[in-house]
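Following this line, the structures themselves.
Every read-out reported here was derived from the displayed coordinates using simple, explicitly stated rules and does not represent laboratory data. Values in this document were obtained by computation on a predicted structure and should not be read as measured data. Cβ atoms are built from the backbone, for glycine too; each structure is taken alone.
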Structure I
Amino acid sequence: MCGIAGIVQLKNSSLNLCNSIVRMTDAISHRGPDGEGFLLAGEKDLVAAYGNNTPEEIKNNRFDFSPSVHISDTGNKPFLAFGHRRLSIIDLSAGGHQPMCVNQKKIWITYNGEIYNYIEIREDLKKKGYRFLTNSDTEVILNSYLEWGEQCLEKFNGMWAFVIYDREKNELFGARDRFGVKPFYYYIDENIFAFASEQKALLKMEGIKTGINPAAAFDFFFKNTMEHEEEGMFKNILELFPSHAFRMKLQEKKILQWKYYSLPVNEGWENFSEKKFTEAVSNTRELFFRAISLRLRSDVPIGSCLSGGMDSSAIVCAIDRLRKNKAHGVEQLSLFTACFSEKEIDESPYAELVARQVNGDWKKVYPSSAELLKDFEDFTYCQDLPIWHTSGYAQYRVMQAARDCGVKVVLDGQGGDELFAGYEPYHFRYWMDLLKHGKIKSFYDETSAVPSSLPFMAMQCVKQYGTALIPSELMPALYKNYFHDTRYLKPGFWKEYKKRLAYHENSPSSLNGLLAKEMYNFRLKAYLKCEDRSSMWHSVESRTPFSDDKELIEYVFSLPAGMKIRKGVNKYILRESVKGLIPEKIRERKDKKGFLAPNKRWISEIKDQLRAVFKEQDEYLHVPLLMKEYDDFFSSTSRPDNNRVFRFMSFAKWREVFRI
């Protein structure tokens, strides 16, 4: 797990690539405190260089990619520069250093991620005659590219973002994992193409032309979306979407993108079969254990996040079962939980059941509003974007606790709800499936099993179908009338971008279709972004088996929707698959809380100290009016939806932190 950066000069310019690549990698040093490396390529020469944070044992080693000169002493003027910051997880020796090369220095890579099935791929490649000099998964990627070209992506099970420089073909090949666990951002204009793991690294590059993207800012306030389009909050900084790859022929200086993977989804209807369901439960359990087993491959200690929900509990108990079977050398498992004084959101009693069952080393953190205020600047900077909810801070603190305990790898349950249908609105989509296929009795049985199903169904109908019937020209007026916080936006900003509210995105026609949408460029990607930044800020690698295990995900999406919600119970197949593994009190829980924080109370407690972040000369916010009504607006009792209220604080803080 690491941080990557790179620059390609497309035209002759005064840009100093060496200075820029050093600043870029420095900006993401938290992603890789264990090492630093550079590749500088000119028309004729090529140099592997080290920096101020490269360990001595890495320099002048026996490998072709071992650096032999400090980047400030290379003396060349490259047209291409790669940078890498290393978090040592697999092969802690000099053999894991990057940028790495194979094939007599003709193929180079800078890579962030983990290919969990690298051992199996390596054995396949050995049978084909490939020799390996290291024990790293990085070398496996390079030789996979040599053997299978761009189709090598089909072989990988894991998370990744990488760029390969093919010196013979004079081109770049880059890719991001299927569901966006690892980030990839880039910038391109007539002079340069640059990429990095985080936006903050690109901001350090010479010659970048950026600022606030007002369309994305508007969507942040009113559409509850982050990075839904290629261009996010930073103007001209683009995101390579999940399941996408690119090629750039350096002579032509043009980038070609394509989607290399589409999730196979079963959107058909199938009546429930006990026999098939029993088989599916067995298969799901087997694939789940295999996914966990693969993600225990590490040369450093592994722990786990433990919220008290079913997903994280299943992961922890599976690790314990594998440990007891001596399949892995995991000693007492370190577990990390965020706790709160509010009983309605605190899940620590459930987490304690799991911690006791597995005899784990259970560490609890108690985030507070005072700590959020103290960490607000660092938390905002680590996330790159405005923070949409205070719950992200709880995750930030959990990762901090892992780091403080010397744990460099944690497993987490992110993605379980999108994979197995864990959120309440998924019930409605399943009920519509039943009606669409004429299953009236099943519809009655399912809705009857859910308390207050009729009011809930009416509300969902309005949300998902009612708004589509409203003429697009009326949407902004209705929105402004319902959401009173619109009055705190500058009139010109509102007027110019309110038309974005009129866009109606077609809703998928099936439960599995909706879940597939959530897995891609929607809900899950936003959660994974927060997970990546919070963990990597503390130099901790987070592994999410429900979000990136190809075999498990494809199998679950091959199952009919009726196996995911049944008898009013969501995540039905997962519940049955973990029977006997996790405590029954957790397996039978129906009171899903999600990963929450006391948002309303915290906002009320920190509002006075955050007045100063609002600057009067703001082209987006109507600051004078906001200051006049400040106490009422940020009161914990005057507004039911404090999530929207918090966005004003986080947006202002984001602008202050990034000076934008």
Structure II
Amino acid sequence: MNPINAIIRTLANCVLICLLVIWFNAANSLGDQDSDLFYLKNLSISQLSSLEVTTVSKQEEKMADADAAIYVITSEDIRRSGITSIPELLRMVPGMQVAHIDANKWAISSRGFNAWYANKLLVLMDGRSIYTPLFSGVYWDSQDTLLDDIDRIEVIRGPGATLWGANAVNGVINIITKNAKDTQGGLLKAGGGNLEQGFGALRYGGRIGENGWYRAYAKYFNRDGFKTSTGHDSKDEWDMGRAGFRMDLEPSLKDGFTLQGDIFTGKTHDRFKTTIGLPDKLLNGKVSSDLNGGNILGRWHHHLSKDSKFTLQLYYDRTKRNSVYMKETRDTFDIDIQHSFRLFSRHNILWGAEYRFTHDDIPHTDVLYFNPESRSDNLYSAFIQDRISIIKDRFDLTLGTKLEHNDYSGFEVQPSIRLRFKPDRYQTLWAAVSRAVRTPSRADHDLNFVLHRFDVAGVKKIVLLEGNSHFKPEKLIAYEIGYRLVPKRRFSFDVAAFYNVYHDIRTTTFVGKEAETPFFGKDVHVLPIKIINRYHEDSYGVELSTTFGLTDWWKTSFSYSWLKLHIHSHRLVLSREISEGTIPTNQFSLRSYMDLPHNLQLDTMFFYVDDLPDMDVPSYSRLDIRLGWTPIKNLSLSLKLQNLLDNRHPEYMSIDKLRASEVPRSFYGKVTWHF
């Protein structure tokens, strides 16, 4: 082992052991401390419990009262983590599977089914859906914003389809940015290190008259690539530039307007091998993808009365990806209305409707073509939900359903029933039964993808993955129960258990015999593999998290999750989207925020993730440390050290299934100036 690496690892282990000893000693002495010592300088536990969230019910409610497995990453969590990308922030969420595939790709999901193109997790940014209907997943390499502008990230583990629609099967991630009036003045930051080779951002906010505010920002980063297990360059560098604005107007006490937008351009790099059927001229070389896009969103809310509110939202989104193996241009327009009101004294009614239009152009390449190359799709939906107060402030029942029509599978119904019981102001018990579907994507329906090329006795052959025009929606029935305890100041505790039953899950199988196809030439024989629905799964697990305010200068958080799958498949199935050995059974994390003398902050994050035996990925532990210092008002300096416990480690199987990129030890420094 390199002597420097050995010294760093030894120091990191010492720091971790010291923190654990101090944490357990402080936790054991909680009962002997005066309650006034548990009020944190930045955000107390009681304030966290009063944090307003909107993702669970599409209405503002206290997080402590939510009848779902919700976790909130606050702006203070983001700042003190020192993390520079949205996917990495999601590691804080109990039960969330987050795995680096390479330097610019992640596999992210909740409660299983994790993959590069994970398709059962709905992701929104300020109410704008950022999953692509191409494969019902998220291109994480193009999802970004100025992290200083994020107010919070609300994450629901479990179905959210009754309110949010198809693809909110295993969870919903809602990234919510700050109101423009909360980002006044200027911000300038810059930094760099061995992996984060250089990054910078500039933001300025001001007023528009007496009741209006605005901000505008620009940012850029350049990230180096990872290395393989043999130490070779993975050739997966990544750079991106982005700019955007937001305006918030409050012309009256009853009305509010928001207008915001972003544009971005960037480039990612990949290294592929023959197993995905690229032509000889590209084998083992670097393949670049150009990413471009932009969006604009407008939202108006109007209070009809004290207990009635109307919201109208519209957005337009355009994305473009261009590489040698895939080219896609997509335009999306969406209009959404929502209305809430009280009926009699016990019913809180929420209803809404949405229309979404999307159009794509996907010209054929040497390995991929869609039939047809261009397609327009329409989505119509409506939902209604009634929260019934059975015993005021103690016991309520929520009934709701989403009615949705898409151009692939037609009409879908996604109902849910939720119970919430509060024996006192500090405790919440909840239970839910929900139905959700993952509707067919463009790839499920129209894809033709070359998996492999080879010759047999002079005959050229290809293995072709084909879409299925009769592909059915994937279905879930979910049973959940949870308990949340939030005493006034000392700590919070949250636990959720679930049992999920999936049907008609996507898989593939050989169909028919070899055949010639005009697209690849008359002398090329095709071995077709078809996408089908032919297996089902049961999964169950437990997720818990707790937060301690140990002293007035120290806060810690702990989370743990356990997940098991049982796969039931047909004997003719060739492959499955997921297996028992492709997700971690156990995960846990420990975070610590310390406010030290002389305006210093010491923040640590420790993660453990079980092995993935079906991917030959061993278990790993990761320790990150951030040291922050504010020498003068409005000027902050920080040093971030990541993955201190090993030189590098894999987290997921590589895309070509032969050579995995490994997450390296890294560091960077950052300067932030508010003016």
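Distance in nm of label points 7 Å out along Cα→Cβ at positions 631 and 647 computed as 3.5: which structure among I, II? Derived from the structure labelled II. In this comparison of I, II, the computed figure -2000 for helix-only ellipticity at 222 nm (-39500 (n - 2.57) for each DSSP H run of 4 or more, over all residues; to 500) is attributed to II. When distance in nm of label points 7 Å out along Cα→Cβ at positions 95 and 391 is computed across structures I, II, the figure 4.3 traces back to I.
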